[in-house]
Structure P
Amino acid sequence: MSLLSVENLHVHFIARGLNNQLRTAKALNGVSFTLEPGQVLGLVGETGAGKSLTALALLGLLRPPAQVVAGKIQFEGQALGLLDHPGQRSPRGKSITLIPQSPKTSLDPTARIGDQLIRIQREHGQTDTAKAHARAIEMLGQVQIPDPVQRMKAWPHELSGGMAQRVLIAAGLINSPRLVIADEPTTGLDLTVQAEVLDIFKRLVKANGMSAIIITHDLGIVAHYCDRMAVMFAGTIIEEGQVNQVFGAQSHPYTQSLIASTPKQIARHGFASAVGSPPNLYDLPCGCVYKDRCPKAQAVCDTRLPTLELGDGHRVRCHLPNPPA
């Protein structure tokens, strides 16, 4: 049984525009994927593709004007409500947790690090303060923060960016969740610190038998830290498969353009970039959402958005998949 199953998820934003007319932005359009126990999935795509919005839906954090108009989410075989409500029992927060991208906005500047880690545990059922205190020290040690006993007394502003991000990892893992969602977890960190933080994250996820979703723009992170990857464009997953499958035989023209734009490929073949801009979510084209940017688009691309199985779980939404030689 899959740990997480997302099926045909549609999210719209409905707002009033000029002349007080209602307008609908189709932000997620039929997102479907599964995540197996112990697996790390990379969710990649340009800004506005729907990566973080998918995470908010999984966490039950969508709020108006966002509306879930279709879809189903199952976690450990149980259906999750698409919106959580006060008083509603849900695995979110304990069995499913979020590691956000910015310690500056995610850590409480008015509370010491230790108090925040203890509070997270108490919010999810740990009533023994001594055990919560010991667990907080243990987690700070596991994320390789020096002198964790002393750091329990530190204020967020006293930590470096890398140390603060490690605290967020500790906070996300402290209740031993089954699924961790990391949304751009190393934004703003230099490359050396980024690698250290991600190494710690992956080691702890694997050591504790957790699953994870890493949301990122960085294909290098996906290549080094993920088992599977899903490429998003205009609210749709347009290619999905094992990381080695997609990198070795990327089949959607958009995926090809993303990989061609990585530093390694630029050094080998020269600069390349994805041509054009994302489509207007208020006026999505019929058929393939990528057709206006695709150099291989044909008449069939105007009719519908296909899903093709290329084998071994490698799927692509393209009428004319064309793996490189």
Structure Q
Amino acid sequence: MGSWTWNIKTNHLDWSDEMYNIFGLEKETFSGDLAEVIAQAIHPEDRAAVEQSNLSVITQGKPVPLEYRIIWNDGSVHVVWAEAGEIVLDETGAPSLLSGTVQEITERKRNEEILQKSEASFRSIFEKTATGYVLTALDGRLLKVNAAMADMLGYTMDAFQEVNFQDITHPDDISISAESVRSLLAGEKDTCQFEKRYLHWNSTTVWTFVNTTLVRDEQNAPLYFITSVTDITARKQAEDALQESQNRYQLVFENSGTTNAIFNKECRLILQNSLSRKSLGIKANEALGKQRWRYSDPNAGRPLPNACSVSWPQV
């Protein structure tokens, strides 16, 4: 931080050593003329604001704190914050001297811009992505949801204002969510991933894969949860249908009244029913993984052509 004194009558500046560093100027070549400093060092787009601030001091006696940009001789742009103290008046009551400080805030402004871009990017992702996003308060209130989440559960955006996460979570899965909240608040995990069921507005079940993270402040105090939600209902239905089909096949395979066996492409046994084991005189799983001709009639010659399944009647 540098300090300065402006002689309003002569338009001359007295600077501290820090001021030269902030403005990127050499003390030996500094004229001290305010107009020259404005013309040479102040960013063209900010000169009018600096001149207007100086004018308000002269005409109204009111210093105006001001943020503006300066350009060094190497072309680099720096941002400063200038503040003034009380105006010293001469014997006639006219403004005579004004002192103040200048602080370089380039790094802070750069960080603010990065943060703004980051927040804008997050808002864009939050609002436009096909993935559901939910911001949840520590007490379970839904602070914000995106359109994808609303569409997923059939709610209007206004309707989400009246519910909390327990209201839209399947009763059997509330304990899963509660455990993730506990582990995040305890600092045991940075993020929690799991499958859970939500309740659609029409009372149907929506299977989802969720990724929940606890957002904390600079002092590590918890602020809120952010959760991404992916609809996996179609996948779960397909898995259930496949499992049901496999169960039906297993039932038919085991109770068909014939001896059944299934081999892989290497002719190794991978599944057989109880009649097959009885026919071969072996115990359950004893032949699994072994090639079929080891259990065929040695007088029958070469084994059967390669096949994926074999069945034969009980005689």
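Read-outs throughout are calculated quantities, based only on the coordinates presented, and are distinct from any laboratory measurement. This one's a predicted model, so the numbers in the text were calculated from it and none came from an experiment. Cβ atoms are built from the backbone, for glycine too; each structure is taken alone.
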Once FRET efficiency 1/(1 + (r/R0)^6) of positions 25 and 241 (r between Cβ atoms, R0 = 25 Å, to 0.05) is calculated for all of P, Q, which comes out largest? P
Value 10, calculated as relative contact order in percent (Cα under 8 Å, 6 or more apart) from one of P, Q, is from structure Q
Thinking of P, Q, which structure, once Cα extents along the principal axes in Å is computed, gives back 67, 50, 43? P
